[in-house]
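Please go over the structures that come below.
Nothing in this text is a laboratory measurement; each read-out follows from the coordinates by a stated rule. Since the structure is predicted, the reported quantities are computational estimates derived from the model, not experimental observations. Cβ atoms are built from the backbone, for glycine too; each structure is taken alone.
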Structure P
Amino acid sequence: MHDTLSSLVERAFKGNQRPLEFYLREQSRLPGARANLELVDDLSNLLTAAVSEQPEQVWILLNQLVRDEKMVVSNTPGEFVILCGVVSFGACATVRAEWRSEVCELLGHFACSGAWRVREGAAMAFQRLLPVAPQDTIECLVKLATEGNCFQQRASIAAIAEPQLLHTPAIIEAALAIQQLVLERLHAIPVAERKRADVRVLRQALGYTLSVVAAATPDKGFALMRECATWGDPDINWVLRENLKKKRLAKFTEHTEKLSKLLA
């Protein structure tokens with residue numbers, strides 16, 4: 001697969017992108033339950049390796065891959081092509097520092113896509129950037145959490161709630177702050193508006209991201225959850241109960257018991 005993909009990328013750099021797009025569609029595993037994420041990684045790694053020497057060709061190709069984003073339909077090969085482009089934007093920006101500001105804006109746009117895998121791709125792209133450019137990426141995620149719509153808030157919490165990334169104090173602290181920002185914004189949404197699809201997507205994400213962050217910083221994470229439990233908000237309480245179900249919190253017995261009592 002790697003040799004074929006490499007050859008197709010070279011052809012795409014020379015202006016013939018169609019064979020690469022056809023290959024991505026054919027190998028996408030869509031429609032289906034699980035997209036070919038290994039291929040997403042392979043392509044993004046190839047483009048990251050090429051971007052130092054061929055930045056213009058890579059940039060053109062990335063924009064070609066995502067060109068149909070506004071018309072994409074979920075669970076289709078076309079969605080997969082865009083997913084590849086979105087993740088590769090983030091991967092390539094790890095090498096091209098001068099791209100990062102524009103890529104962060106693009107990812108904020110892709111986070112609002114009508115196709116859920118494209119939205120997930122935006123979070124995955126931020127995850128590529130976080131270990132390499134933590135300060136810049138955190139600033140972008142905080143902005144999405146503070147000013148963004150529900151889909152963009154969803155991207156901010158999902159991007160940073162990744163166990164493999166939560167190993168430095170700065171990222172852990174930022175992850176907790178971003179969860180709190182988004183929880184407070186959800187709490188502020190009038191109950192009558194919470195049946196909207198974007199609000200439901202955000203609530204669903206909070207149903208697992210909070211536990212990921214709490215597992216990384218139990219004292220502060222559970223303190224935040226206990227504070228949220230005092231709000232008497234049925235949607236926030238649902239979020240807290242969903243997180244309590246996660247196995248990653250099972251070992252924090254004292255904390256989970258205290259929170260369970262508040263929610264009883």
Structure Q
Amino acid sequence: MSSAYLTIEQIGMTFTRGAERSEVLTGISLKIERGSFVALIGHSGCGKSTLLNIVAGLMRPTAGAIILDGKEVGAPGPDRAVVFQNHSLLPWLTVYENVRLGVDKVFGRGRKSRAERHAWTLHNLDLVQMTAAKDKRPAEISGGMRQRVGIAPALAMEPKLLLMDEPFGALDALTRAHLQDQVMEIQQRLRNTVVMITHDVDEAVLLAARIVMMTNGPAAAIGQVLDIELPRPRDRLALAEDKTYAHYRGEVLRFLYERQRRPAETAA
């Protein structure tokens with residue numbers, strides 16, 4: 001078996017406020033292979049976003065280390081791109097300009113010529129099927145289109161690791177399904193490594209090669225890791241009647257609603 005591309009090694013995170021200490025994560029260890037798609041799932045408050053921020057270098061863990069491609073992560077960097085639930089586009093810039101801003105930041109100073117950066121911006125807009133709207137501003141396009149544009153700068157960075165924090169959580173069901181299909185197609189084409197947070201069981205089973213299920217906080221840990229052995233490309237309509245898909249879906253639901261009941265239910 002090949003060595004891990006991303007290693008999450010005994011991560012612990014404790015927040016301190018005066019005399020109060022809150023342990024959010026404890027003993028989180030996980031190895032992720034290059035080109036894999038991993039979904040993190042768990043009830044609210046289990047530290048999923050905290051873990052993602054630590055991997056991104058946006059937060060320093062209290063204990064443990066993140067190793068990406070043989071190097072320890074200690075700060076944010078262009079080798080890791082983050083897509084948040086909200087698109088974070090600058091409203092005064094066009095779709096093209098929003099993506100070009102990131103391209104210039106990463107590939108300026110002689111790494112790519114102006115013409116190359118223009119072509120690369122258009123290429124990544126084409127990946128998310130937004131070339132036709134390149135001259136529009138965010139207010140002039142739909143929420144789903146804005147989220148697609150929000151993914152383009154992350155892809156344009158050519159990151160070693162793409163981190164997604166519930167990127168489709170605020171979208172309607174049909175738009176969400178369309179973007180899920182698009183992300184599957186892009187990941188298959190680029191073979192990039194993706195770690196995505198989701199609260200949606202069907203989304204996790206559809207997209208991921210592995211589902212990492214978190215126990216409830218405080219002091220959340222990894223409760224179970226489930227390998228999803230479904231062939232790609234995946235067709236959501238065909239999987240709706242697939243017994244193996246239903247089995248994986250049932251495994252995740254059992255973990256969330258039997259082994260890890262919602263915190264409010266446990267306290268009742």
Inset, instruction - Please state which of the structures P, Q yields 1.3 when distance in nm of label points 7 Å out along Cα→Cβ at positions 155 and 179 is computed from it. - result: Q
Inset, instruction - For the read-out P(r) over Cα pairs in 10 Å bins from 0, in percent, for residues 171-210 alone, a value of 25, 62, 13 was computed from one structure; give its label from P, Q. - result: Q
Inset, instruction - Check the numbers for relative contact order in percent (Cα under 8 Å, 6 or more apart) across P, Q and tell me which is largest. - result: Q
Inset, instruction - For distance in nm of label points 7 Å out along Cα→Cβ at positions 67 and 99, the calculated result is 3.6, so let me know which of P, Q that is. - result: Q
Legend entry - At a computed -10500 (helix-only ellipticity at 222 nm (-39500 (n - 2.57) for each DSSP H run of 4 or more, over all residues; to 500)), which of P, Q: Q
